[in-house]
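Every read-out reported here was derived from the displayed coordinates using simple, explicitly stated rules and does not represent laboratory data. None of the values given here were measured: they were computed from a predicted structure.
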Structure P
Amino acid sequence: MSVLSDPSTLEKELLAILTERILPEGVSVDLDTALQSAGLDSLATMQLLLQIENTYGISLPDADISCKNLGSIRTIAQLMKRYEAAS
């Protein structure tokens with residue numbers, strides 16, 4: 001079973017990527033935390049997109065890179081699922 005097929009596992013993995021590799025140490029987020037208010041700036045967003053591409057093989061198109069789609073772990077996972085379903 002693909003990690004993309006299990007939303008719970010995908011969300012947990014994205015949360016780990018964000019907290020362990022991207023956000024400053026000590027920043028606490030959950031699945032619905034507004035990532036911009038947690039410190040996800042444009043550089044951190046690019047790092048996250050690169051991690052998604054390297055880890056899951058999904059390159060999100062520029063048209064979908066928005067505050068709405070990248071607003072929380074949950075919305076990012078939903079966006080990734082849409083691209084998995086389309087492929």
Structure Q
Amino acid sequence: MTSLPTKQPDFARRPFQLVFSYARTYTKALIITIISMLLLVGVQLLVPWIIKILIGAVTTQVASQATMNLIIQLTVVVLVVYILRAGF
């Protein structure tokens with residue numbers, strides 16, 4: 001036996017309507033907050049991604065000047081990211 005979808009009662013939507021009516025006045029602040037959260041997550045995922053590239057460069061390539069330059073560049077990028085995270 002399959003049950004037919006039932007219409008959601010009005011009292012179940014009232015809390016959401018109340019919250020959205022208050023949130024409508026703070027639209028700019030909410031948008032800025034969401035963008036900031038996405039940027040923060042992106043910055044937090046940047047360091048593990050760079051470390052993955054570093055590990056790949058060290059384990060798969062022959063030690064050459066190009067490999068050492070890549071390691072130095074990525075290390076400087078990680079250092080800059082940590083300094084920027086500490087500043088904000």
- Hey, helix-only ellipticity at 222 nm (-39500 (n - 2.57) for each DSSP H run of 4 or more, over all residues; to 500) derived from one of P, Q reads -28500; which structure? Q
- With volume of the Cα convex hull per residue in Å³ computed for every candidate in P, Q, 87 is reproduced by structure P
